[in-house]
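K.L.:
Each structure below appears as structure tokens.
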Structure 1
Amino acid sequence: MIGSKNFLRFTFAIVFLWGGGKDLFAQQHTPALIPAPRMVKSEQGTFRFTGSTLIRTDAGPSPAVDYFIKQLLQRNFNNQVVAGGNAGGSPEIFITSAGAAQLPAEGYSLRIEQQGITLIGKDAGLFYGLQTLLQLMDASTGDTAALPCLRIEDAPRFGYRGLMLDVSRHFFTVQQVKDLLDLMAYYKLNRFHWHLTDDQGWRVEIKRYPQLTDVGAWRVPRIDFSGNTLPPQPGEPATDGGFYTQEEIKDIVRYAAARHIEILPEIDVPGHSMAAIASCPWLCVTGDTSIKVNPGSSFAKWFTTGGFEMYVDNSLNPVQESTYTFLDGVFTEIAALFPYPYIHIGGDECYKGFWEKDKRVQQFMRQHRLKDAHALQAWFITRLNKIITSKGKKMIAWDEAATGGMKEPITIMNRFGEKEAVTQLKKGMQIILAPGGNGLYFDYAQSASDQEPASHGGDAPAWKAYAFDPLYPALSAREHAAILGVEGCVWTEHIPDVSKLQYMLLPRMLALAETGWTDLAAKNYSRFADTALPMHLARFDRLGMNYRVPTGFSYTDTTITTASYHFEIAQPPVPGAKVYFTLNNRPPGDYDHRYQAPLTIPVPKGKTITLKTVVITPAGHRSIITKTVLTNPEK
């Protein structure tokens, strides 16, 4: 992702305008903040921040203030910092906790006047207020930042605003994880769901079971995940992978905590356990010692009518005591590493075919009066929940854990959407919403175009994540209160490196941030997409980050029947970007016609003209190509 120096530059946002309000002055002076605050009132004038601006705080020792000061220092703003109440001096920034007790959870109050700035907040609220202040810093004027005078009263809509990163299918380094945490903090996301184990790799050191990383963290190298990917070949060395030592994890946990991000670890069981089974074959019912860490090759058949069949046993044995001894040892160390009160245990896509063929399993089911393998999984989850609670933690699991007669009071991370969410809430469960069908699976393509890079399947444009309202209308106020928040998920089958990760995250992560933070009354997609977002994309461009460049049109492919077409693009989707086009069905480049003003394209009778456009940003990033087929048939 972005290094600390680049991230520091990133946090000093360009002040820009956004509309949507009724007041013209407010439209012209409200900054491009993402996520949009709960309440913004614009006022006349600006405050000019320089290196001589005094920073005064009575908030006491605060990691949030320390974080803010460090960023200013790294930006060559060597401001004097003093402790104590507001002396009324000018100019100064006054950071205080006085009055913060009356604010909502994670809330803050910000007042920018010509003579000074007052920020009220505590703990996470203070941190988020400082993030807003940093977004207001104007990087374009060198040693001076012109901040618009305004009042902001702000707090998040949901307490859980999460992002999941799968590091099993592709490993990301400590620094890359930290850079992602920086990006999350800037957009007020506060839960990092860390998917640490799966069929393709075990990424966390467990001292009691060193073979989990000696064997399970490594696989044979492959360049893609697809139906054509070769499985491990005889004698082929496993050299691709990596894992996090416990000291590295402690470092990342501290780093996240300083940014008011809590880390939710996921150890995926009883299915998705091939890396663990490759390390400890006795964990599965088949005891197959030939099982290897999966390199991305196919090991299951998925049926169009639903369901699947595994060719390789990747599920833990639920009926042997040694499985639970193993899990107790693993979760003892996981619980000690991660202070967050929840642990995610996966529970999804557990193939039960090998259980159903095993005589010992069938005998166990008869003994415990379990009617089917789904009830057996519920038995497993119940047993595991006792282990989790014995560590002082609470369990989170995917939707499938709620089936099979499961009665334990666990939290469900919902990926299936409204129907299942309503059922789960009616049962009295707490849930976190991460439905792929509502745009929250960021491993899906960002449009239906075949020009999008390889993805897991389906498409999830940014507007879907923005438009998603987790508070389904069919639910009561009590059931709404059981919705903890939202999460975007990044499964990394097709994301081998940071450049692709950035592309798949951005700008969708910003839409997620606003869905998780901003009240419905303050959301405005036109303001987000047309005015605020371009400024943030421009920062990504300057920093050399990768991202999906929006197209000049809202569509990618369309056909229009007309004798005359008015070709107009309101504004480039990224400031300073150029739009190029062709009229002969050729892919456009920076050597073709440049769009500079609206024009009329005549379409003769009986003819077809194909208009193609591409957006190229100042840093050279390109959008996918739009195709507009203009046809004027003979009559």
Structure 2
Amino acid sequence: MTMNLAKKILAAHLVSGDMVKGAEIGIRIDQTLTQDATGTMSYLQFEAMGIPRVRTKLSVSYVDHNTLQTGFENADDHAFLQSIAAKYGIYFSRPGNGICHQVHLERFAVPGQTLLGSDSHTPTAGGMGMLAIGAGGLDVAVAMGGGPFYLNMPSVLNVRLRGRLKPWVSSKDIILEILRRLSVKGGVGWILEFSGEGVQSLTVPERATITNMGAELGATTSVFPSDELTREFLKAQGREGDWVPLAADPGADYDEVIEIDLDSLEPLAAMPHSPDNIALVKELAGTPIDQVAIGSCTNSSYIDLMRVARILKGHVVHPRVSLVVSPGSKQVLTMLASNGALADILASGARVLEPSCGPCIGMGQAPRSGGVSLRTFNRNFEGRSGTPNAKVYLVSPEVAAAGAIRGVITDPRELGDYPVISMPETFMADDSMIIPPASDPEGVEIVRGPNIKPLPLREPLSEDVTGKVLLRVGDNITTDHIMPAGAKILPLRSNIPAISEYVFSRVDPDFAKRARESGGGFVVGGHNYGQGSSREHAALAPMYLGVKAVLAKSFARIHRANLINFGILPLTFLDEADYDWISQGDQLEIQGVRRALENGEETLTVTDITASRSFLVKHGLTERQVGVMLAGGLLNYTRGGINVPV
């Protein structure tokens, strides 16, 4: 039987279920990664399971998000993460070593293995031929304990790349073109698998740019074959022994196929405020800009920044523009410094930031009020930059550099000869900032600062679920809407009582107060509710405030899983027209919920007492998820002795 690449890797890691589209399967996880904005909670959850050592082949804890230390909170969390890593068998990547996805690609990613990360851009490693999936921190904690990761068997979309990119067109334009075609919800329930002769013209970092932003489609993950270019990249990293060839079988079947002619692509941009709001750069040319930010886990590789350095060389950044550059890793920064490229970047007037996520998550470098910012990042949700009314465009490094020089959005093809950058034969590999776990874990004391609070848990599901509609929102509500990031809020990630005060704060500043006074209740949403980041705090903090269920037209994959993990019912309308009848403040009641789930009933009746009407919703829970929901969440379910490996 012929198999595509995605199914080959899934089949090799299958531990439960049948690989039938839509059916729940459990897969073995080889590697995990966390970052400091999600890791503290994930490790508190791992501790609560009582397992003495991680059971994965490799687990890595990165510090890359909360590196801005304006108070004790972030520094305390870093000390906690380092001590946890030492005790439980986890490698620790220190602050300054780089962004988790860039460093993992360089130093740890292995073709054919599975990677589960508590960050939605974990699929970056799909550029190396890994099956890399973003998930909530609790799912990652279970995987570290040796438990399977459960997902509904995705469909597989084959993206066939034809031809070769023309000068000044980049891999960023490929994924923007896919977003233009499919939208931010078009990948939900799918794995994107890339093939075609066009693949052979893309380096591993260029492939990783594409798989990284597959997350913006809502896709489960994206994957490229492991070929000779993969081997060359690993050899240059001193890791050729990790290489294995991987590709789909000839004639393999796919659920759907799309083709992209690389020769016909032009420079593209995602306009405010969504990654799928795509336009040709030449159509936007002349738009004045105020800021350019180059970096993030999407476009901060050696290849990306070398090309930026070549474009900037001999030029000075336009006087109206603030240009910031964030290398993706210490390796990238060191190599730029060694070959003189960093001097060219600095000579242009650019400000060089440490290798971290920084502006991408609103951690500094907010644009001016109403300012236009060109960013090589992956998300441009409204307010994510830290400035509520900023206009953020997502572009390639080439477009960003051209704009920094000209002061307006510029088609980079106007700049003349395209700087061709070759992959180095040898990368400067220095793992001195990656600390291995302790050889004597019994002697390690966990460091707990005052910002680390006890893990909140939900009680088992009650027989009836009642409450007010606390908030009614529209389509494409992101996890940034639900649980904002930024320099003020991110340091509270290990303090659920404190961070819960900011739930929906940018949508409705009174939400947390209203939820507390009402004793919890319901949230009602439109399509693609919970798109964006994997941050489980967008479920955990609402759970702490008493949110009992979310009624929506459809859910983003990771957020729906997080809601289940924390005992919040994710319910979808049988008739989407019922959404229109519900108002904020309505009193809702779902009688016999627990009994219905125990009896295997698929639909539930919701009574809107205020509007004197009833309507049907479906839960779509698997048998395992029903058990999780009845227990009050995944941690209760796991601690109860279910799903804990021997």
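Here, each number is a calculation from the coordinates, and none is a lab measurement. Just so we're clear, the structure is a prediction, and the values are computed from it rather than from any experiment. Cβ atoms are built from the backbone, for glycine too; each structure is taken alone.
K.L.:
Work out which structure the value 23.1 belongs to, where mean count of other Cβ atoms within 10 Å over residues 262-269 was derived from one of 1, 2.
P.N.:
Computing mean count of other Cβ atoms within 10 Å over residues 262-269 on every structure in 1, 2 gives 23.1 only for 1.
K.L.:
For distance in nm of label points 7 Å out along Cα→Cβ at positions 214 and 454, which of the structures 1, 2 scores highest?
P.N.:
2
K.L.:
Have a look at 1, 2 and say which one yields 26.6 for mean projected area of the Cα convex hull in nm², as calculated.
P.N.:
The read-out was computed on structure 2.
K.L.:
Next question. Here mean count of other Cβ atoms within 10 Å over residues 94-101 has been calculated and equals 25.9, so which of 1, 2 was it run on?
P.N.:
Source structure for this number: 2.
K.L.:
Given a value of 5.7 for distance in nm of label points 7 Å out along Cα→Cβ at positions 78 and 294, point me to the structure among 1, 2 it was derived from.
P.N.:
Structure of origin is 1.
K.L.:
Determine which structure produced the value 3.0 for distance in nm of label points 7 Å out along Cα→Cβ at positions 126 and 510, calculated from the coordinates; the candidates are 1, 2.
P.N.:
1
K.L.:
Ranked by mean count of other Cβ atoms within 10 Å over residues 438-445, which of 1, 2 sits at the highest value?
P.N.:
When mean count of other Cβ atoms within 10 Å over residues 438-445 is calculated for 1, 2, structure 1 comes out on top.
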